[in-house]
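What follows is calculated from the coordinates using simple rules that are stated; it is not laboratory data. Please read these numbers as outputs of a predicted model, since none were measured by experiment.
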Structure 1
Amino acid sequence: MSNATTYKVTGMSCDHCERAVTAELTGVEGVSAVHAAADSGLVTVTFTGEPDDEAVREAVDEAGYELVGRA
């Protein structure tokens, strides 16, 4: 079972931003897919189990951006 959750992230403005966020989130345990869109500021994360909002927040912070919350 997989769960896709969309988050609002501030600070992304280009392809590099999308790649940085995707790279950090791909390393989070239980994440099977990531789609980041700088133009909308939305990041969709697919988990193999239950979504882990705190792990997502930490990964986005590590990439240099801010997680506002679920979209």
Structure 2
Amino acid sequence: MDLNLRKAIKSNINGNSANDLEATIVDAIQSGEEKMLPGLGVLFEIYWENATEQDKQEVLDALEKAVQ
């Protein structure tokens, strides 16, 4: 069986509104379940692929501050 997790996650969130996406992110974080991490990773990957260089730098700066 060929399971493409990225494709399945993208299919599940296709057409979601900003509110839907926020609810997904908040739920994943609040639940603390490991199984939610791939979905967050795919969301981040989608963001990163579509972000400007300035957007990427802002995220990197925020992450750097957050992990210190």
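Computing Rg and Dmax of the Cα atoms in Å, for residues 19-58 alone across structures 1, 2 gives 9.5, 28 for structure 1.
Structures 1, 2 were shown, and helix-only ellipticity at 222 nm (-39500 (n - 2.57) for each DSSP H run of 4 or more, over all residues; to 500) at -23500 was computed from 2.
Computing semi-axes √(5λ) of the Cα gyration tensor in Å across structures 1, 2 gives 22, 16, 13 for structure 2.
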